[in-house]
Structure 1
């Protein structure tokens, strides 16, 4: 076996997602398993270069995990020829500029979403990467979750017949920050800093719907700011200028209709923080992060509406659990492996910056739909 060292500049690892899912559970997990075997006698050995604005926080993470390269100088790291890949998990407002620099420097780029705060910027990134000939990928983690992988297995196997509708519920109560600390950073609730649940979650819903059921052809959305005042990390009150809830209806290619509610101001009465129900002519399914339950047409009960008597059926017991039938790795790690194989073994990969731009487009049109109170068509985009 030949070991090939791959240096990855990782910007934003002091944040929750960048640290836990991308550094610890993906890149460091690859190191713990001995690297990534490309299948041709080569093993990739990832060497993270930790980037950020707070050197003391970067050094604390590096010491915790036995790493030796940290920097607060993005330009210097991008000028280093030994760095192969630039990864971005910064705040949304800083991402477009950093990705532009990385692509211009000839680095392969892998990034969280949204890739930019507007469609023009997202498309410019995709076109620049295409023109520079670098490999590029966008994190689309939810399609790698066990529950949604089971759901896709059902779709691919024709379980549903003709799919009629998709209903999604996502969200949880994010504390305001006054009497309990908030679970999300304060910039998420300031539009001027790139915050808002539409910009955060509609890119997710775009790729979930596109990958499993078909391209989104129209959107009708209502965005709301239910909690107008919150408290930041220093305990200071601030005005929430970004939306914290969104209620969307999406028409899909092929005729199915999706309804997805997204909220940081909802208390959970579900099995998981996100659930999707899919109904088709031949069967239905409910999928969460890990589990997936089904009810086939031939096993569908015949309930009768009668508000005068108590319900005697336990409806949840009438569904069947879908077996794993496979071993599911961490979704973020699984996509990192595919991207690294794409870069170093030219394996196929289609979750690129153009796919990321499509998610930004849906968010942009969703906000426009909410502001104008109308349904808006979603045109196809291309380079």
Structure 2
């Protein structure tokens, strides 16, 4: 069984500190590291999906703020630029904000520039550790919930996009739950949605599942209905990029149709995400800003990477494309939200608020 990939790390070569990323655009064909020496390089990596996934974007944002500080850039400007790089992913702004708060507090305390950047870096490292710990707790709680919902075991889980170690400081969110089931011999089949148009399921989830030795099968997104109809799906397990106060879930586009299919076929639909992905300041799904991606991701296959040969055209020149990065699943279609600090089921505004309050007060895990 292969080890989990390391998606992001802070390094300090003689030339100065850098952020080193596993370039996810090149997977699974190549495992290539991308070195970011400044904030613009990191922002480009975020926007072009060299680094992605809600929890990891929070970690990347925090390290990015520290990188700006140690390199002598305008820290306040860097914070604004980083936070806006991918607007739907609330964790990105959260991570930037945590490091910025530590940086400001250190300056206010008279520590000086070096003390301030070290404080920002310490906060980024703390967030990185917390994310790994949260991943482990989500895997444990998600597995226990699956056992309750599906007491027969031998789970056949359908997942969408990528939610493993490539999106986290640990083993991930939804894919970490599948991994926990696999380790105890209860993962009968992992159904992996291809996840068009950028194929995060085919390129990344299949890559992680293969490394871990999971029994997995890849399918095109529009084949999911056939699987449900044949009774081959026991539960849907996905992640989230933002969860609104009412429990509406923003996740990779294609998630909402799975929730509709799951409800029709009486299959549990589980969302696994850390509490940092819950945004109580966003009232409902309609208030979530959904990122619109470039048309070429749809009209070319595969999408070209910056500085490389463009992809092969699959649509006539000039074709317009509708390409939202995410869709919104309403709370009534979500069986449960699994976090590191508890499970919310049924998914309600009150339940989420109580869970977040308990998380902040450190009262431990609660199921609501």
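Since every read-out is calculated from the coordinates, none of them should be taken as a lab result. Bear in mind the structure is a predicted one, so any value in this text is a computation, not a measurement. Cβ atoms are built from the backbone, for glycine too; each structure is taken alone.
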Name the one structure among 1, 2 that FRET efficiency 1/(1 + (r/R0)^6) of positions 204 and 332 (r between Cβ atoms, R0 = 30 Å, to 0.05) of 0.50 was derived from.
2
Out of 1, 2, which structure matches -12000 when helix-only ellipticity at 222 nm (-39500 (n - 2.57) for each DSSP H run of 4 or more, over all residues; to 500) is calculated?
2
As an exercise: Cα Rg over 2.2 N^0.38 Å, calculated from one structure in 1, 2, equals 0.96. Which structure is it?
2
Mean count of other Cβ atoms within 10 Å over residues 4-11 computed as 20.4: which structure among 1, 2?
1
Using relative contact order in percent (Cα under 8 Å, 6 or more apart), single out the structure from 1, 2 with the greatest value.
1
Ranked by mean count of other Cβ atoms within 10 Å over residues 12-19, the structure on top of 1, 2 with the greatest value is 1
